[in-house]
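Some structures are shown below for you to check.
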Structure I
Amino acid sequence: MRIVPSSVERLIEELGKLPGVGPRTAERLAFHLLKTEPARAAALGAAVDGLHAGVRACRTCHNFAESDECAVCAAPNRERGLIAVVEEPFDVVAIEKTGLYYGLYHVLGGVISPIDGIGPDRLEIESLVARVENGGVGEIILATNPSLEGESTAMYIRGQLESTGVRLTRLARGLPVGGDLEYADQITLGRALQGRQSF
């Protein structure tokens, strides 16, 4: 016996495929949309429907863009000689929210992960090397995540860029604000000790 209409079941199934949305959350979202005004649900549907038509990859950094260049690459006041290399476009958003970075970005589109069949050729590493070789870049910040794959990708990029003479830096690693030493893993605690600063 079907308790929920098939259209609602389909919506729950599709919502459940989104990252971080479990079955219960998918149900809540679907029932919320069902209870709202049809115009609001239609507006959400139209936004999702037009998503891919209005977004493309920036020709320079591979961030999400509405035209050939993303908003960051097109901004005249950015520091052009400084490039932060990140894994995904949402990493750009995270760094921009700090309000402390004024350089450009380069979005790799993932990380090297042999277990998932992702090698360097599937990432935007060649285009990064080309950007550096074209000149004008003084520093590359390797801002990949502190995971095994992120570290491996950063090491690979370092190997590709060593001969260019560009300055390579890595985001600092350490203890989060509000964290307790007893709960920190050995790698994080070790990096916090190595990266200590004058007080």
Structure II
Amino acid sequence: MQCDVLTLDNKKAGSIDLDDNVFGVEVKQDVLARVVNWQLAKRRSGNHKTKGISEIAGSTAKPWRQKGTGRARQGSKRATQWRGGQTVFGPVVRSHEYHLNKKVRKLGLRTALSSKKADGNLIVLDEIRLQSVKTKDLSQQLLALGIKKALVISGLEVDPSFARAAANIPHLNCLPQQGANVYDILKSETLILTKDAITLLVERLK
């Protein structure tokens, strides 16, 4: 499918043929949900922790003798039923990461790209190099393109001048092609790709 290529000055710079196998697949919500949940699970720190009985400071002596007192038998004041005692089956430090097949991850990224194209929220730029590293100038250029909240994906690396100018613009994120992911694409209102990014993404996902 054909897509217009624009410049940062909102001028047409030709067109590009988008691969249907990457930008024209059927949008399946269940695939997107699986990949997003996998990404968010990997981001969890997993550092929640409660103390077990061996980690609580306190006496190891038996509170009272086993029989003859008329009270319930007790073995330790660090047990669960005592104030300040242990937590039974509480959370421990662990990783929430789990495995997701590479085919599903690739399909999720193709589906996310296709959903942006289908919704008309995909913009292709010729390049993102700036003549002047000024946030004000870049902000005006983006407003002329009708962009308020966007994710910019470039080629192998983000141009330093563009990254510096975009650093103080709210709701504008920049990633190299290798960092393209389903969660950030879906979270953004508009997806901006450079021609180099499209070439690399097609090679990576086709």
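Which of I, II yields 18.8 for mean count of other Cβ atoms within 10 Å over residues 107-114, as computed?
Going through each structure in turn, the value belongs to I.
Assuming 2.7 is distance in nm of label points 7 Å out along Cα→Cβ at positions 67 and 91 as calculated from a single structure, say which of I, II it is.
I
When distance in nm of label points 7 Å out along Cα→Cβ at positions 99 and 131 is computed for each of I, II, which one produces 5.5?
Structure of origin is II.
Upon calculation of FRET efficiency 1/(1 + (r/R0)^6) of positions 51 and 139 (r between Cβ atoms, R0 = 35 Å, to 0.05) from the atomic coordinates, which of the structures I, II produces 0.10?
Going through each structure in turn, the value belongs to II.
Work out the source of -12500 here, i.e. which of I, II gives that when helix-only ellipticity at 222 nm (-39500 (n - 2.57) for each DSSP H run of 4 or more, over all residues; to 500) is computed. Present the calculation step by step, with values, prior to reporting the outcome.
On the way: I: -12500; II: -10000.
It must be structure I, since only it matches.
Could you tell me which structure in I, II was used to calculate distance in nm of label points 7 Å out along Cα→Cβ at positions 27 and 115 as 3.2?
I
Could you tell me which structure in I, II was used to calculate relative contact order in percent (Cα under 8 Å, 6 or more apart) as 25?
So the calculation was done on II.
Assuming 20.1 is Kirkwood radius over Cα pairs in Å as calculated from a single structure, say which of I, II it is.
I
Of structures I, II, which gives 5.6 when distance in nm of label points 7 Å out along Cα→Cβ at positions 43 and 163 is computed from the coordinates?
It was calculated from structure I.
When you work out mean count of other Cβ atoms within 10 Å over residues 19-26 for each of the structures I, II, which one comes out largest?
Ranking I, II on mean count of other Cβ atoms within 10 Å over residues 19-26, first place is II.
Computed from the coordinates by the stated procedures, all read-outs in this text should not be read as laboratory data. What you see is a predicted model; the values in this text were computed from it and never measured. Cβ atoms are built from the backbone, for glycine too; each structure is taken alone.
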